[in-house]
Structure I
Amino acid sequence: MAYDSAAFWSRSSRFLMKTGMDFLPIIITRGQGTLIYDVDGKAILDFSSGQLSGSLGHCHRQIVEVVRKWSGELNHLNSQMVSMPVVDLAEGLARILPAPLEKSFFLATGSESVEAAIKIAKCATGKFENVAFSASYHGVTQGVASATYSMGRKRGSPTMPGQLAFPAPHPYHSVFRKSDGSYDWETEMRFGSAMIDQQTVGSLAAIVFEPILSAGGILEPPLGYIKRLSIECKKRGMLLIADEAQTGLDRTGDMFGFQREEIVPDILALSKSLGCGLALSSVSTTAEIAKLAMERGFTMIMTHQNDPLPCAVGCKVLEIALRDNIPKLARDRGKQLR
């Protein structure tokens, strides 16, 4: 069937607002597995997995079945009401997360989940300063945009008070070098820690990090870096927040990116892969931190918080990841690409 592309782009230009980047000049009509198809039926290999979210592929048959079931039974609820898929997903995460991470709740986007994680840290510690890498990307809402240094900081609005930058681990371009020319991340870590100590007003709440920095250049910290960072964090009474929007649920060859370093963050934010293309994110923490945050006034009430339909999808995503050993598949494909 012929498609009037000129008319489509005319309507797009007239009615659809751009929010930063230009749209690609292709019209996509459907997706299946690793492929998406344009209006002419041309197959395109989707290396971006949608918005870096469809790690099980487009329109996975079992995900489609879950969406059909819950869209016809119970897709949305008041945030004060609890449904079976929500409790099932919270329990499912607790089973695959290392102790003591056992308390979770669910939101719609990665920005929301990291925003909530930072808010929990501030409430639990009673402090307000937050540290992030100088090449970080954590989202676009006000708090996490303040913790994002890789893009979008030159557009007008003031950042949140207490946001501090830590030198990003950049093995290729760092000025910190050993005598043999190799990357001296230990000295860089000491420098960064000293800079934080100089900048702080004595109210350090947390540091938020990506196990592999995404928009900042796909920077993979050297082995031992994140473990040392967690030690420096604990020395200062800070909580460690792992933002695993792009690394969580199998993508690095482990279920979670932080597992490579054999550490356990105090708070974990997941999104993207958890919903396999649907709007789903999560925040997980310890029972102790959850209790402290609530006692000190933590509140998070969102329109699509703990919605049953996306949580049912999240349950199926966990089931498939465990059943099909997706971490091993990621490791195998990684070796193949290298």
Structure II
Amino acid sequence: MKITASSNSVAYGEPGIFRGYFSFAAPSLSGYTWPLCEIRGDRDGPRLCISAGVHVNEVAAIEAAVRLQKLFDPQRIRGSVSIIPLVNQPALYKYSEYVCPLDEKNINFSFPGDPNGSFSEILCDAIMNEWCLGADCYVDMHGGDLRENVSKFTIFQRADDPALDERARRMAMCFDAELVVGLPAAHMSKPGRPPTAFATRSRLAIMSEAGANGIVDEASVQFHVDGILNVARTLGILDTTFTEFGRARVPCDDYIWVACPTDGEFHSEVEPGDRILKGQRLGTIRDLFGETVAEIAAQETGFLLWRITHPSIPKGSPVLAIAVEERAVHRSPGDILTP
């Protein structure tokens, strides 16, 4: 990585607070630079990497990444905390939903990437193998694109590796979430999110989600901030009191995407975080004369993970997702009460 320090920064790699910009080594990424804040303690210790802005409209997560830069004191931490507040640089000020405008790919589903692939794939490879190299944990923060409302939840990947699974679950439990989704090991056979890609290499990454409609709401920002600080405490970077938990942190096995069955106007009857029953009507699709043309029913009992908020939805587009409550007991005694 090529790194340039700002005027109010220590030299990169030195104890203190580094502020500046960097570029990745890959020639295909050379036209862009990324903002970087890295806080390095006087004492050696773990390395935590934090990012936001894979989806540029998920602004609660971006705001959390900005605030976190001022919450780590280099004289009081062990190790280092590295923060990229906005990953999807080509989408900045373009407000692209979900995708990178250079290749129309969703960065979030392009991991582990490909050094010989498209821009998004090369970027994912660089995130994993340059910036996050040697990291003890990577947390990618998300939450609520322009037409989405998401519950407060976290995602980790199960890898059929008991030690790694336990560490990943413990980090995901650091957030005061409504739902904690442990993706089944079957996800590891295809490209996907950071938790999945990192797990295929016996490395640790999780995701946090909170926010809605491209709005900076304080509750969602604080969800991300408090969760990250708890992750840092769990790693041993911080030696301070854990934030208290007020939500259920219901363990879930997986989640189901539900597609819109026909063109129309979606009217939801449930909200993110609501418990739903198999067969329950979750909403209707109406035409522009107000007539119901389709109903959407729950395929499984679980919880509403997120839903689309803009009523106009084309056939086949995802309209909501259902988190399926854990069927087997994966948790360790007491891990619902402590991270």
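Side notes on the structure shown:
- Ranked by mean count of other Cβ atoms within 10 Å over residues 132-139, structures I, II are led by I, which has the greatest value.
- Source structure of the calculated read-out (log10 I(q)/I(0) by the Debye sum over Cα atoms at q = 0.09, 0.10, 0.12, 0.15 Å⁻¹, -0.47, -0.58, -0.84, -1.29) within I, II: II.
- Ranking I, II by mean count of other Cβ atoms within 10 Å over residues 20-27, the structure that comes out highest: II
- Winner on FRET efficiency 1/(1 + (r/R0)^6) of positions 44 and 60 (r between Cβ atoms, R0 = 25 Å, to 0.05) once structures I, II are ranked, highest first: I
- Among I, II, structure where relative contact order in percent (Cα under 8 Å, 6 or more apart) as derived comes to 24: I
- Origin of the derived value -5000 (helix-only ellipticity at 222 nm (-39500 (n - 2.57) for each DSSP H run of 4 or more, over all residues; to 500); candidates I, II): II
- Value 1.8, calculated as distance in nm of label points 7 Å out along Cα→Cβ at positions 244 and 276, assigned to which of I, II: I
No lab work stands behind these numbers, since they all come straight from the coordinates. No experiment lies behind these values; they were computed from the predicted model shown. Cβ atoms are built from the backbone, for glycine too; each structure is taken alone.
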